[in-house]
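Q: The data blocks that follow each hold one structure.
A short reminder: the numbers here are calculations on the coordinates, not readings from a lab. Quantities reported herein were computed from a predicted structural model and do not represent experimental measurements. Cβ atoms are built from the backbone, for glycine too; each structure is taken alone.
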Structure I
Amino acid sequence: MLQLEDLSVALGGSSILRGISLDVRANRVFCLMGRNGVGKTTTLKSIMGIHRARKGKIVFQGRDLSNLPPEERARLGIAYVPQGRGIFPHLTVEENLKIGAVAQGKKSRGPLERVDALFPVLKDFRHRKGGMLSGGQQQQLAIGRALLTDPQLLILDEPTEGIQPNIIDHIGDALKLLRRGGHPREEGLLAEASQLVKKTLETLPQDDSGNLHDLHERLKAIRRTPVSRKREDYEDLTRAFEQIRAGHPHEGRLLGEEIGAALRLLHAEKSMTILLVEQYLDFCRELADDFAILDRGSVAASGLIGELTDSIVKTHLTV
C-alpha cells in the first residue's frame, strides 16, 4: 500500500533521513522503531507532506505523493495521529471528533458510532472539553478523530506514550480490530447470532438440524478464541448460513433474517493498514506484522515481527 523509495530529508541544513526504503503491506500493522532522534517522526511527517523530501519517492497505492500538499494526501485516505495527540483543548469531545470529517466533507454519523463502540469513554464525555480529558482519553480521542476521515492508512506516532497500562491494552485491542476489519460490537453480535441459532435449533426436528448444529458449534468455537479470530472466519460463516437458508424454507422466517443480519455485520467493517512509531517493545511484538528499525537516519534492520530477535533489540534499541 505504501512505499518509501530512497527517501532523504534535510531539516535546517542537517540530514535527518538518508535513503530510507520501506514497504508497508496492505491490511497489516507496520511498526517503525528506533532510539530517540533517529528520524522516526520525521519519516511520518514526510509521508504526510509536512516535511519535503530532498530526494526519493513516497508512493501510496501506486500514486507518487512527492508533489502533493498534506491536505491532498489526507483526502487520498491517509490519517495521521501526531505525537502529543494534537487535539483542540477548548473544543468539546464531539467537536474534536467531527472536525476531521467536516474538513473532508464527509458525513460522520456511521463512523461516529464505530468510534463510540471502540472507545466508549468518548461517548460518555461527548460534551466535555478535550483539554479536560486524561492523557489516555485524549489519545483515544485523537485516534477516533482520525477514524472519522475514513482512512485506508492510519499513521500513529507513539500512541502508548505516557498512558496507563489498561488504556494501552484498550488501544491495542482497538487497533487489532481495525486491522482485520472486525465490528466494534463483535462480542455482542457473536452472542446474538449464537443465541438465535440455538433458538432456531430448538424448533427443528433432530434429523433436519445437522448443518445448523454445525454452524452453532463453529460460533461457539470462535467465541472461545478471541485472539485468533479472522475476518475470513465471519465471511465463511455468512456463506455457510446462506447455503443453509437456501436449502431450508424455515430459515426464511424472521429469526433467520436476524441471524443473517448479525453474521453480516461481523465482517461489515473494512480492514485498515496501520503504520506506527512505537518505543514500547511488547506492544509492537503483540500488534505488528512487520517492523523496521532506524539508526542515524537509515534502516538498520527490517523484516517480519517474528524476526525481531533479542540480538537485534540489543544492538539497535537498547539504551
Structure II
Amino acid sequence: MTAPIPSPAKPLHLRLPATSANLGPGFDALGLAMALYLTIDASLAECFNIEATGRNADLCARIEDNLILTTYIDVLANAGVFARRLHLKLHNEIPLGMGCGSSASALLAGVLLANHFGGLNWTDQQILEEACSREGHPDNVAACYLGGMTVSAVKQGHVVTATCGQNLAWGLTLALPSASLATPKARAMLPATYSRQDVVANIQSTALLVAAFAQGRGDLLRTAMEDRLHQPYRMEACPLLGLLLPLTENPAILGVALSGAGPSVVLVTETEASAALPVIIRQTADDQSLEIIQTRISAGAIHV
C-alpha cells in the first residue's frame, strides 16, 4: 500500500556533470567532475514523457528501460510512495558507454527526482548513498554530486568522501574512439589477485595523485597517474590508451589515463588545452576521425 500523494511539487531543475573515474591508479576510489552536463527540467504531467536534445537524443528520449525513470520509480516504490508521472525536458552532453559517468548521472538524476517529487526529504548523504548503492561503487556518483576531484570509500555501509581541486584551471581533453565498452566487460578483464609490488606502487601513485589535486601540483601528475591494477589489463579492449600514453613526454600534457573503464582517454593539461592538441592526438593515434572534446573541471550537481 502506497503512502498518500504529497502536495503538488514545484518543477525541478537538475544539472549533473560527466565524470572520469580512476584517473589511473585510483581504481574505484577517485572521480573527477567534467564540465559536460546532463541537464533536466522536470515537472508533473499526465503521463511520462521525455523531450530530449543533445548527444544520443533518441536513446535519452526512450521511456522504456530509461535509467532515470526506472530509478525514480524504484526509489519511490521502495519508500512506499506513489510515483507521479513526469515530463522531462532533457539535454545531454555526456557520451554514453564511453567511460564518462553517464550511468552515474542518470542514477543520481533518478534519485533526486524521487526525493523531490516524492517528498522524501532525504539529506545529501542519503541521496548520495542511495545512488552509490545502485551504481555499485561510489567513485563516479560521488564526483558527480560533489564536483572537483572526489575521493570516496564505503565504510560499514556508509559512503565517506573528500573533495579537492574544484578551482584548478587545468584543462581536460577527452579522446573518444568510435566503439563503446560496457563496464561489466571491462571489469571482467581484471585479474582476481595482484602482487604486493603492484599494490604498493598503486598506493603510492594514488597518494601522489590526491596531493597533486589538493596542492595544484601539476608536476606530480605524470608519475601520479601511472597504474598497474586495471589499465594494463584493459589495453587490448582500449588500444587508444597505449597509443596516447607516450604523449606524457609532451611538456604541455601533465597526464594521460583511461576515463573510467574506458574506452575513452582523458588528458590533463596545465592550462586550457590549445587548439593544436586535437591535431596532435589524432596524429599520434593515426586516426583523423577520432572525436576530441575539450573541457575543464566542474563543480558538482545543481538541483533547484
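Q: Taking distance in nm of label points 7 Å out along Cα→Cβ at positions 184 and 216 from the coordinates of each of I, II, which one would give 4.5?
A: That value comes from structure II.
Q: Suppose helix-only ellipticity at 222 nm (-39500 (n - 2.57) for each DSSP H run of 4 or more, over all residues; to 500) works out to -9500; of I, II, which structure was it derived from?
A: II
Q: Any idea which of I, II comes out highest on Cα Rg over 2.2 N^0.38 Å, for residues 120-279 alone?
A: On the way: I: 1.28; II: 1.09.
Checked I, II; max of Cα Rg over 2.2 N^0.38 Å, for residues 120-279 alone sits with I.
Q: Identify which of structures I, II gives the largest calculated value of FRET efficiency 1/(1 + (r/R0)^6) of positions 240 and 296 (r between Cβ atoms, R0 = 25 Å, to 0.05). Mind showing how you got there, number by number?
A: Numbers: I: 0.00; II: 0.70.
When FRET efficiency 1/(1 + (r/R0)^6) of positions 240 and 296 (r between Cβ atoms, R0 = 25 Å, to 0.05) is computed for each of I, II, structure II gives the biggest number.
Q: Of the structures I, II, report the one carrying the highest value of mean count of other Cβ atoms within 10 Å over residues 24-31.
A: Between I, II, the highest calculated value is found for II.
Q: Out of I, II, which structure matches 1.52 when Cα Rg over 2.2 N^0.38 Å, for residues 168-223 alone is calculated?
A: Going through each structure in turn, the value belongs to II.
Q: If volume of the Cα convex hull per residue in Å³, for residues 32-159 alone is calculated from each of I, II, which structure is the one that comes out at 102?
A: Considering all the candidates, the number was obtained from II.
Q: One of I, II was used to compute P(r) over Cα pairs in 20 Å bins from 0, in percent, and the answer was 29, 51, 18, 2. Which one was it?
A: Traced to structure I.
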